[in-house]
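Take a look at the structures below.
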Structure I
Amino acid sequence: MFDTPPRAVLLDAGETLLYAPPSTSAIAAAVAGEAGLPFTAAEVHAAWNGVEPEAQTRIDAGERSTLSTERSQRFWFWFYGRLLTKLGVPQGRHIALASAFYERFTTLDTWDLYDDALVCLNQLRQAGVTLALVSNWESWLESLLHHRQIHHYFDALAISGQVGAEKPDAAIFHAALGQSGASAEEAVHVGDSVASDVEGARAVGIRPVLLDRSRSLAPQPDVPILHSLTDLPALLGLA
């Protein structure tokens, strides 16, 4: 438990509050199946994992895919092209399939809340803390928040596609703090990425909490790890 409860709680969106059920791999396999390519979710998952290190290299080199629709499309069409290559799909089919993938994953109904998200949001709201969303996502995330009826929980929104900066850049955290009226020392940030969430928050003086739903992340020094948002209010001393 934190010695001092926070005044503001900053929350990541993807893989923290929201996900694409049953999984991104299963959805991609379904889209491929609609095009006559009967891949299993396991096959897509393996290929997806194979592309992710290449994607991380591009991100480490400075690519910021959520800052505009054009950047998003460029990045994801590249990603889906690499995915299809690993699956052995002929090059001539890549553009149409990448377009189908992109359309499905930018459709609001594709995304849903984790079962523990609403319970946690309600408890935090009842505790009287300021809530801020800090997410690397295109600007349409705000429409998704309305669609899933959680927009009203947040006092501040720092969405990279709107503020022009992605985690771990300090600017997106400062945007959230500025809107919430809290100092870095009064805030906690919760997310599922060591690089974006933990390191980004720490760099600006915000206390981080790592959410590891898959129980696959390595422990980080002096960083609490949760496996469900259900345990967050108690950890913060708010329950």
Structure II
Amino acid sequence: MELRTLESRPVLIDQVYERLVDAISIGSLPPGQRLRQEKLAADLGVSRQPVSHALAMLKSSGLAVEQGVRGLVVAPIDPQRLYHLYEVRAVMEGLSARLAAQRVAADPTLEVTALSEALAKGAAAEQVGDIPAAVDWDLAFHSAINVLSGNPVLTEVSDSQRPQIRRVMAVVKTDRSLATRIWLEHTAIADAIRVGDAATAETLAREHAARAGEETRRRLISKARSANTA
């Protein structure tokens, strides 16, 4: 049996999807918000077709759910599920940092510019209170480590988690003192990778992700309780 070549997904669908993910991540589309094709298409200045495909992608990524007669809505944030996601992330990031440090130790000429750029620009974004940019550079920092690890599966799995992680990072980054600590931890991880200290890089990366998961869960639960008592 001969299979016909599939056409690549239109770029417009990806653009609509990314715009919706951005809106969900920064809270412009909050949990429980109805996702109506007509309104979204009008707001974005596109036809309903790319919006329909983008909404299906949101469902697949867990960012949108069907809610009876209300139809499709932005999915609620489940603190416990996010904590479980961070548990997995801690193991992956530890492995990624260890592999990256081992590769740098074996070949000191490996390019680490992306790591340094993410550190510098992420910290600068935090200083001026640009939370969306800080979140993006935080993710870029971890992506750079995945690339340095030389293991493409780490990048693939991390990218699949990216929408969920990006959505909750802003919750933690609104606390400036905590955000500053996060970038100090990033710097320590990067330093260990640069000198090829695999054991330290792995330990720091795992502890960093574990703390982030616990802090995120605590803040999400506190936020939900405050909303219920308001």
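Taken together, the values in this text are just the output of simple stated rules run on the coordinates, not laboratory data. All values reported here derive from a predicted model rather than from experimental measurement. Cβ atoms are built from the backbone, for glycine too; each structure is taken alone.
Quick notes on this one:
- If distance in nm of label points 7 Å out along Cα→Cβ at positions 32 and 136 is computed and equals 2.4, the structure in I, II: I
- Each of the structures I, II was assessed by mean count of other Cβ atoms within 10 Å over residues 56-63; the largest value belongs to II.
- Among I, II, structure where helix-only ellipticity at 222 nm (-39500 (n - 2.57) for each DSSP H run of 4 or more, over all residues; to 500) as derived comes to -12500: I
- Value 3.3, calculated as distance in nm of label points 7 Å out along Cα→Cβ at positions 48 and 152, assigned to which of I, II: I
- In this comparison of I, II, the computed figure 19.3, 62 for Rg and Dmax of the Cα atoms in Å is attributed to II.
- When distance in nm of label points 7 Å out along Cα→Cβ at positions 96 and 216 is computed for each of I, II, the one that comes out at 1.2 is II.
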